[in-house]
Structure I
Amino acid sequence: MTRYGETLYMDAVLTPNRSLSPRAFTGVMIAVAGLSFLGGIVFFSIGAIPVVGFFGLDALAIWLALRWHIRKSSEETQVRITAETLSLTHRMANGREKSATIPSAFARVELDTPVTPTSCLRIEHGRTAYVIGRFLTPKERQSLAKALRAALARARSERLPA
């Protein structure tokens, strides 16, 4: 939490891209259930009764996979930079939170180069590193690293004017 009158140099919330909205999820599941039901009727009519259960299991597996994906995409990371601190708060899908506060004068932003889909964006302080934005694309990580460095430079210049 920032104090009254304290300047925020960055206040960003990082969230994964969502491939399905709740409405689209409902539509996909209705289509899957409908196709499974129709396929089950066809196989039931020709006497292959056990196949009907497998259609139901397929629909259940698709539902579980999509629910897991939607739940995982509800994670978020908040980054706040003031003249004195850099605050990180990560909210996991299960509702738990992890927070860290680093003096902005000693925080470093490191991005593995060359930037690939597996490279990490880290905020470092001493021997401690916090990886953020794992779900971002390489270009988004580069852009975020540039914005973080600029915000930290502005925060330091307020505190330590040249």
Structure II
Amino acid sequence: MKIAFQGLPTAQVMAAKIAGTDAYGQKIERHPLQEETYPCRHCLGPIAAGTDLLILAWKPFEATHAYTETGPIFLCGEDCKAAPPSDKAPDILRAPQYLVRGYSADERIVYGTGQVLATQEIADYATQLLHDRGIAFVDVRSAANNCYQCRVRRA
């Protein structure tokens, strides 16, 4: 089975930028960036130094219910191109570990799937999870801060 790591959908990113508000209706924060240290969740690359960084609360789910996780993310202040789906973990995954877990089609955590893994283990584990037809997608989050990083789907 082939898998695809995906950044945030362009239509949703553009809608948030146009509205200027995040998942809570709060104004998106815009800050000038001095160093290339923050990862954009849309292009899955580093936000360029000398440009603006956007900080906002993001809900990577369609519905709102008890399992809907919302958290902070970073986006390029300028428009950027969506990362093409890839079977390789994106370069933004630079921390030593990430929380990886499967979700059902109704966007609920599939209990027992959550694992804290080294970056090099994520693709294999996501592939293993997606062999189960009860798992619709796999989300990768920061193990330290629970920030959403990217989604993995069947290619």
Structure III
Amino acid sequence: MATEALISWKAPTHVYREKNSDWFWSVGIITLALAVVFFIFGQVMTGVFIIVAAIALVLHASKPAKIVYHEINDRGLVVDDVLYPFLSLDSFWIAHDVIPGKILIRSRKTFMPMIVILIDEVDPEVVREVLLKYIAETEHHQQFLHHVLEMLGF
């Protein structure tokens, strides 16, 4: 049963910042310094994990953001063909103090407590009015680690 979109837009998956060689050198030096400290204290597995995690983060941060389709319909929120039903969503908050604007949605799922969606092409007030029909509006703040990683360019 197809449902009609109440509002739809396209937006990047994350805010992408171009990285220069200094950024890569900084990440490499910090990673190697941390790994060496763990190796010295006999924590070989932790040192290896630090190196593997840094490589994964650098590879992810190097890729430009993918533009995905977002839709709000009467069943839930659709992000790139994945439906988040309103029954699994607890509340939302639209962060106006950042550019581009973001919808912060608190999910009832344990392993995905916060969904962050960029809103670039649509009016945040229109999105707010549509979401208020289905879920509660509660002030949320982006998780500290997510905020720090964004500031560092990841």
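Bear in mind that the values in this text are calculations on the coordinates, not laboratory data. None of these values were measured; they are calculated from a predicted model. Cβ atoms are built from the backbone, for glycine too; each structure is taken alone.
To test your reading of the models, identify which of I, II, III gives 2, 12, 16, 20, 22, 17, 8, 3, 0 for P(r) over Cα pairs in 5 Å bins from 0, in percent, for residues 24-119 alone when calculated. Checking each candidate, the match is II. Source structure of the calculated read-out (mean count of other Cβ atoms within 10 Å over residues 80-87, 19.8) within I, II, III: I.
Name the one structure among I, II, III that distance in nm of label points 7 Å out along Cα→Cβ at positions 40 and 56 of 0.6 was derived from. Going through each structure in turn, the value belongs to I. From I, II, III, which structure was semi-axes √(5λ) of the Cα gyration tensor in Å = 48, 15, 12 calculated on? The read-out comes from structure I.
Taking helix-only ellipticity at 222 nm (-39500 (n - 2.57) for each DSSP H run of 4 or more, over all residues; to 500) from the coordinates of each of I, II, III, which one would give -15000? Structure I accounts for this read-out.
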